[in-house]
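In C-alpha cells below, several structures.
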Structure I
C-alpha cells in the first residue's frame, strides 16, 4: 500500500522495514533509494571484500595485460580491485588495449570513471547475458582475461573455453564473511522488526544462512518476505529452503526496488508495511 508524504509525494514502500545483506560499501545505494521510497533499512553487512592472499597470478596477468584480446569484468568490485592493483604496480590504463566487456551498467560506469569504455554490455546482467552478447564477436583462439572474485560462478569461463577461447582467470578480491552483527540481526528478526530480507547475490544468501544458523536459522524468517535481485540468487535461496516472494526482472538495485514496488502495489491484504 502506497503512502504520500506531507508534500504529496507518493512513497510506495512507506514503512517497509528491509534488511539489506550487501557489503557495507555496496549497501549505501540500496539503502538511500529505499529510504527515498519511504522504506526503512537495516544494514546487515555480511561480506567484506579484501585483496587475495596470493597476488602472483594477478600480477603476472597485469604484466602482460596488452596480450589479451578481451578483458571481461563481471562486477564493480572486480573493476575497482583490478585497476587499483594495476595502479600499485605502476601499470597505466593505456596498457588495456584489448576489448572491454562489462556485465552490467554499474560495472560499465565504474570503468568509465577511469576513462575506459565497455564495448559490450548485455541486456541481462549475468554471465549468460554476457555470453549471448559476445558470441558473434569472439573468434576461437582469442585470449580472454577474467578478473573476478574468488567465489565467482564458473559459467562464463567454462562456456568461453567451450567456444575455443584461451581464458585466464585471476582472483582480484576475496569475499569473506563478516558475522559480527549476526546476533543483533537475529534478534531483530526474532522480534518481528524486519518485513523483508533483500539478497543481492548468491553469496549473500549463503553467508546469511551461515551467519544466522547458530541463532535459529531458517525459523527466524517465518513471516518475513524474501526479495532477490535476480533468478540465480533466487535459485540459491530456494536451494537453502527459503520461500522467495520477489525476484527482480532487471538485475540491479533499481530493478529490485521496482519489483518490490510492484509486489506491494498489487497486495490488497490490509497489511500496511
Structure II
C-alpha cells in the first residue's frame, strides 16, 4: 500500500488479547536488546510519531518505553513553541532535543508541524511552509549522516473511530486531561489535514527515511505493528550479540569477590 493514500489504511483489524500480549512481550524484549546494543556500541536513534488526535500515540509510547532504561530513552511531547522557540528557526528547538550517543529519542509530534498545523491554521505564510519540505529532508539527511537511525510512524484512524475516542475521553474521568477544545478545532479541519498529510508523505518520504502509515482503529494491532517497524528500523544492521566480558574486569571482580567467576 502507498503511504500517499490514507484511505488504504482504514482496515478494522481485531487482534485477540492473548495474541496481542504475546507479541507485545516479545517485541518489548527485542527492543530491550536493541537499546542494550545502542548503549554498549554508542549508537543513537529517533522515533518520530505523527497522527490524528486520539490515534494512540501516547499508548504506543507507553508500551514502547515500558521495559527500556529511561536514562537512555527520552520522550519529547511537542506542543506549541514557547516565546523563545518561536523567535528562532522552527528547527532550533528540535536541535536542542536530538539524542546523543547511546540514546534513543521519541518525538510525540515533530518538526513536521511546520507543514501540518502551521500550514492548516495559517500560522506560517505559504511560501515558507512550502520551502520547509526541502529543509526537513535536508535536516533528516544530516541526522542520518551523523549516524542517527530514524523511524517515522503515522497512526491513522477514521473519523468514526476518532469521534468514538473523543467521546470516551469526556465520559471517562481519568482520561479527561487528554482532550480539549483544540481536538474539536482540528477535527473541523480534517479535509485540510488530509491534504497536508498526503503532501507530507509525497514530499518527505525518501527511501532512506520513509513514512510508515499504520492503520490504528484497533489499538492493539497498531501497537504491535508500530513496534515491529520500530524494532526493524532501529535494529537494522545492529550487532545484537552479547559483548564478551572484559578480561581485566573479570580479574578484578574475581579478586574482590574471592572466587572464580568465568
Structure III
C-alpha cells in the first residue's frame, strides 16, 4: 500500500500547503482526490512522487510510506524505480520527439520488457500506434494526454498518479480517458486520480477524499461521496435548493456541513 500519514508540507519555508493530511492508495484500487484549486491536491502528488524539491517544497512532519517503509525523502528516480509514476497536469510531453521516442523515454525506470510494455501501451491507445512516427507536438490535446499516460505506463508502474487528466478535453475524449483509466486499473495498477471533474472521478473510484485548504475534510467510499448532498452541490454542481441564476449562486452563503 502507498500511504501518507499526518503530512505537513511547506513551500519556500513560509507557505504551509498540507496540514496533517493522511490517505491510503491500496494495491489495485482507484482513489479519487477532490477539491478546489489551491486545496493541496497537486502537493499530495508531488509528495508521493518526490517532486517537492523542484517546487521548493519540503516535508516538515509526517511520512510517505510504501508497504510500511518510509520513502518520503527518496529522489523521483528512486520512487519511479519502486513503481510510482506521476503524470503531471498539462501533459508535459517532449513535443519535438516522435510518439514512440516519448514512450521509450518512459521506460527509463524499468527496461526489462520494453517491447512488451510498448505493445501494452499501443493496445490501450491504438491512436498512438497509428501516430508512432509522428512528431508529438502535432498531436491533438487528447492524444497528447494519452501519450503522457502511455509514457508513464512504459515502466509497468505499481501506482499511477494522475493530475487532472481530463483538463481541457472535449467530453467525448474525457469519456475515452475515463475508460482507459478503468482498464489500466483492471490490469492491476493502483491509481490516485486528482480531478476537477468530480463526477467522472467518483464514478470509477473505489474510495474518495475531499480536500480544502490543505486538509482532508471528507474520507468515504466513492459511492457514498457521489450520493452526499454537500459533495453533489459543491463539487458536482447538482442540487442547490432551487437557485436558478448565477446571482443566486454568487450570494449563496450556506456553510458546508463538514466545515461546521
* Between structures I, II, III, where is relative contact order in percent (Cα under 8 Å, 6 or more apart) highest? -> II
* When semi-axes √(5λ) of the Cα gyration tensor in Å is calculated, the result is 36, 23, 17; to which of the structures I, II, III does this value belong? -> II
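Each value in this text was obtained by applying a stated rule to the coordinates, not by laboratory testing. As the structure is a computational prediction, the values presented were derived from the model and not from experiment.
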